[in-house]
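Values in this text are rule-based calculations from the coordinates and carry no lab data. These numbers were taken from a predicted model, which means no experiment stands behind them. Cβ atoms are built from the backbone, for glycine too; each structure is taken alone.
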Structure I
Amino acid sequence: MATLRDLDALALAMPDTVRASLGDDRFEYVVGGKKSLCRHREERKDAIDPDTGERMRDVLMFRTPSLEARDVLLETHPEIFFITDHFAGYPAALTRIPRLAALSRDDLDDIVVEAWLAVAPKRAAKAWLAEQDAAD
C-alpha cells in the first residue's frame with residue numbers, strides 16, 4: 001500500500017529532484033529545477049468527481065516516457081489511473097491521491113523512476129541507469 005510519504009521518499013531519492021510548493025497545499029517534484037515528474041494539479045473543469053459533480057482537488061499527474069507507456073498504465077491499472085481530454089495527446093497519467101493506496105510501494109517506485117527518466121536530462125538519466133546496472 002503506497003502513501004504520499006512513500007511518493008515523497010521515492011521522488012526525492014532521484015538525482016537532482018526537489019519538492020516545490022505550488023501554493024494551496026499543492027506540490028510538485030521537479031528535476032533540475034525545470035521539469036515536473038509529478039504534480040498535484042489544481043482544480044480544473046476537466047476533472048470532475050463522478051460521484052459528487054465537484055472538481056477534483058486531489059489529482060496527481062505523473063509524466064510517462066511516452067503515450068504508449070501511459071496507455072499501459074491506463075490498461076493495467078484502470079481503477080487507479082485515468083486521463084482527461086486535456087491529456088489525450090500528452091504523455092502523462094492522472095490519479096487521485098487516495099488511489100495511491102491501491103499500488104504497492106514497488107509499483108509506485110517504478111512509476112516514479114519512469115517519470116524521472118522521462119524528464120531528467122539525458123546525461124543524468126544515462127549516468128543513473130549505469131549506476132543501477134552496476135549495483136545489480
Structure II
Amino acid sequence: MTEARATWIDNQRFLGESSSGHAIAIDGDKKTANSPMELVLMGLCACTGYDVASILRKKREPFRSLAVRAVAERAPSPPTVYTEIRLIYRVGGKVSRKAMEDAVRLSEETYCSVAAMLKKTTRISYEIEYAEG
C-alpha cells in the first residue's frame with residue numbers, strides 16, 4: 001500500500017511526504033514551490049517517460065536523451081481540472097521512428113498509471129520530436 005500526506009507549513013505551503021520516505025514542498029500559490037496541479041503534470045511526464053525509456057532499452061534502441069513536456073488546458077471554473085493535455089516527447093539518438101512510436105503508444109494505452117487516471121476526464125494527445133543524431 002502507498003501512503004502520502006501533506007502537512008501545512010504556512011500560507012498555502014505544505015510539505016508532501018510519501019511512504020517511500022521522500023518529501024517535496026508544495027505551494028498552492030506557486031510562489032515558493034510547485035502547485036499540486038503542476039505536480040500532476042510532472043508525474044504524468046515522468047510516468048510515461050519511464051515507460052518509454054524502459055521500452056526503448058528493451059528494444060535495444062540507442063537513445064541518448066529523452067524529455068517529455070506537457071502543455072495543458074484547464075477548465076474555466078472549479079474544479080479546474082485538466083481538460084486537455086498535449087505530451088511532447090523529444091528523443092535523441094539513432095532511434096527508429098517505429099520503435100519510438102510503439103513505445104509511446106504502449107505507454108499511453110497500457111503502462112502509464114497516471115495517464116490511465118487522467119484519461120477519464122482529460123483528452124491526452126502526443127507528438128514526437130527527434131533531435132539530431
Structure III
Amino acid sequence: MAYDHLAHHLALLQHLRTILVALGEAEQILDDSHALYLERYDELLNELPNDPESSLYLGQDLISQIFHRYPQIAHLVPRDLLWFFGGDCLHYMPDEEIDLYQSLDERRYQAEENGEPFDWQQEKQLLAMPTQGSTH
C-alpha cells in the first residue's frame with residue numbers, strides 16, 4: 001500500500017478534532033469562542049484535501065492557537081502536524097526534532113522520485129533510534 005502523505009495528516013487532524021470536541025464537552029472551555037474555533041477547524045478539514053497549499057496558513061494558525069488557547073492538550077498535538085504545517089508551528093519543536101523531520105522528508109522525496117515504497121512511521125522510528133556508539 002502506497003503511503004499517502006496528505007491522508008496521514010488528515011487522519012491526525014481528525015484525531016485531534018475528537019480531542020478538541022471532548023474538551024468542549026467536558027466543559028473545560030469557559031468562553032463561547034470554542035464553537036467558532038471548531039468551525040474554522042472543520043473548514044481546514046474540508047479545504048485541505050482540495051487545496052493543500054493554500055490551506056497551510058489556516059493550518060498553521062489553528063495548530064498554533066492550540067498552544068495558546070488549550071495549553072492543557074498541547075502535549076497531545078501530533079508532532080507530524082507541526083512539521084506538516086511548518087511556519088509558526090516550528091516554534092514548538094526543538095532543533096533536534098526539526099532535523100529529524102527534515103531528514104524524514106528528504107527520505108520520503110527520494111523514495112517518491114525513485115518510485116519506491118515509503119513507510120513514514122517506520123522511517124521515523126529508524127531515524128529516531130540512537131546511533132551506534134552514542135552514550136546516554
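For distance in nm of label points 7 Å out along Cα→Cβ at positions 20 and 84, which of I, II, III scores largest?
Structure II gives the largest value of distance in nm of label points 7 Å out along Cα→Cβ at positions 20 and 84 among I, II, III.
Quick check on the output: 20 is relative contact order in percent (Cα under 8 Å, 6 or more apart), derived from one of I, II, III. Which one produced it?
II
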